[in-house]
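Bear in mind these aren't lab numbers, they're just calculated from the coordinates by the rules spelled out. It should be emphasised that the depicted structure is a prediction, and the values quoted were computed from it without experimental measurement. Cβ atoms are built from the backbone, for glycine too; each structure is taken alone.
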Structure 1
Amino acid sequence: MGHLTMAHGLRSNESTLDGYDGTPLFVRDWIPPHPGSAGGSIVLMHGLGEHSGRHAHVARFFTECGMAVRAYDHRGHGRSGGARGDVPDDEAILRDAKIVIDDFTHRLGGSSAPMLFGHSMGGLFAARFATGRLSPLKALLLSSPGLGLPLSAAQKILLKLMTKIAPGLGVNNGLPTKYLSHDPAVEAAYLKDPLVHSKISARLLNSMQAAVDFSQSHAGQLDIPVLLVFAGDDHLVDASGSERFAAGLAPGIGSVRRFDGFYHEIFNETGAAHVFEEVRRWLARLPAAMETAGSGAVPLAL
C-alpha cells in the first residue's frame, strides 16, 4: 500500500517494494496531470549517494510530456534499506531494477514497455540493464552516465586491498560536490539534504566497474533508441566513457549531445533548459520507434 504526497506540485504515490532479497526499496510514482503527445512510461534511476527525490523536476518534465513516471531509491540509498553505499554483489542493483521495472509495467497494464532514464551511477546501471536485455524497454536515456570511472593508480591499489579485507565497508566516495553544477544553490541543497550520503564500498565500486565493462563491450547489441546527453566539463565521471559508448552503438540507434562547459548534473545546470529541450525534441522524433522498439528483445540471464 502507498500514500499520496505532493512533490514539486505533482501528485505522487509513495510505496515500498521488496528487492530480490527482501530489502525494502522506496518507490515514487507520478501521475501525469493530462495526456501528452509522447505518452507511455519511464523509470528513473538516480546517481551515487543521492536519491530519487532530487529528480522530481525531471519527473515533472516527463509527466508534462504525458508520461507515467516511476523513480526509486537504490538499495543503500535514500529511503531504501541496506547498508549505505554497499551492495551484496555485482548484480544486486540490476536484480532490484528488474523488480521495479517489471512491477511498473504490470501496474500500467503490461501492454507497453517503459523507457529507462539513468543519471550518473544510475545511467551506468541503466546502460548495463539495457545492454543485458534484462527486461523489455522502449528506449534508453542516459544523463552524464558513469560509463568511465576516473580511478587513479593509487585508488585502484586501495580498491584491491579493500576488496580483500573489508569489501562491505563504506568509505567516503570523494565526490567533488562543487562540480555538481554552476548554480551554487545546487551544491548547498545537496550538502544539506539528510537523504544524501557520501559512502561507497569496494563491493559497490567493483559492481560499477563490472557494469562499465559489460556495457561498453555490449553497446553494439542495443536495438532500442538511445539518447545520450552528457557534461563536457565533468569532474565526477570520465566523460570519455560516454564517447566510447556512443561510438560502439549500431548505426541509427543513438542520438548524442555533449554540453560543453556544463558540470556533471546537466539537468540542474544554469543552462538546463537546453538539456530539457534536447530531450523534448528527441521524444517528438520517436513516437513510432517507441511503440515498437525492443519488443522482441531476448533477456540474458544474470
Structure 2
Amino acid sequence: MAELDVDPKIIYILLVIFFIIFIVTRNTAFAVIAVLLLVGAFVIETSQGIKKGGLKSEIKEIIISIIVAAVIWYGAGFLLNTPAPLDAVVSCSMLPNLDRGDLVVLQGAQVNAPEIKLSEEQWSKLENWSYYDVCDACLRFNETSRVFTVVPCLKKFIPGTGIGGETTSSEEVEYACGICRVENIGNNTYAYTPCTKSIKIYGNSIDENLKNDIIVYEPLASDVFKGDTIHRVYAKISVGGRYYYLTKGDNNAQFDQQWGNQPISQDRVKGKVIFRIPYVGYFKLLLFGNFLTPHGCDTVIQR
C-alpha cells in the first residue's frame, strides 16, 4: 500500500488550508474537500499504524481513544451538570451574538430570564400553544394624505382556542408587533419586516433583553423546529415549581412559540450557553453533512 505512505502532517496542513478557505468563502466545494482530507488522514494514519504495530495493536489504540473521548465527554457533562456539554450552532438565527459554526459550551444551571408565576388553572388554559400566529404588518390609512402607513400594533389571542384578533379575555396572550430593520450584510442594504417587540401574559409584560440566557433545547416531535435549537429565553413561566420557557432567536422576527413550537419544559433543556468557540463547531457540521449555508445568514435584524 505504497500509495498510503504519506506523511499525515501534510494532509492536516491541507485540511487547515481548505477549512480556512471555506470559512472565508462559504463555498461548499472547499468544505467537501476538507472533509475528504480529514477522512483521508484517518485512513492513512490507521493504515500506517497497522503496518507498524499490526491490526490488533491499531484496534486497541482506536478503542482506547474512544474510551478517553467518552470519559472526557461524560466527565465534562458531570462537572457542568448536563448530558450534552458541547453543541454546534447550525443556523444563523442567533446572529450577531452566535454565528453558524460556533462551538458552544453548555451548563445545566438556573436560567436567567424574567419570571412569570401562574397557577395550575391559568397554565392549563395556555398549555396548548401550538398554532401558527405570527405578527404581520399593520396598516393605518391616513384620510388626509390618502395613503397607508405601516405602524406598530398588538396581536391578542387565547392560545389553544384558535381565537385571534382583538379580545378582552383575561386569559389573553398579547404580542406587541412592530417593524424591524433588517440589514443585508453582503451589500449594506436595508429592508423592513414585521417583528415581535414584547409579550404580555395575564397582564405581565416582558420586553426583549439580550442579557437573558441562551439555552439549547430539544423540540417536541410535533414542533415546527426540528433538532436541537439554540435560542435565547425571553421569559420563564413558573407553574407549581415547574418551569416552562418562551424562546426567540436574536436574528428571528418572531417567537418560537408563534411559529408553532410549544413552550419548553425544563426536562427538554440540555443546558444554557456559558461561552462559545468560533468556527470549531464547523467540524461537527461538516462531518454530519451540513455543508450548505442556510437561509438568513446574509441578514441581521437591527436594534
| task | Can you spot which of 1, 2 the value 123 was calculated from, given it is volume of the Cα convex hull per residue in Å³? | result | 1
| If distance in nm of label points 7 Å out along Cα→Cβ at positions 246 and 278 is computed and equals 3.4, the structure in 1, 2 | 2
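Tell me which structure, out of 1, 2, gives 0.75 once FRET efficiency 1/(1 + (r/R0)^6) of positions 62 and 262 (r between Cβ atoms, R0 = 25 Å, to 0.05) is calculated.
Working: 1: 0.75; 2: 0.05.
The value was obtained from structure 1.
Supply the structure label, taken from 1, 2, corresponding to distance in nm of label points 7 Å out along Cα→Cβ at positions 78 and 222 with the calculated value 2.2.
Among 1, 2, the structure yielding 2.2 for distance in nm of label points 7 Å out along Cα→Cβ at positions 78 and 222 is 1.
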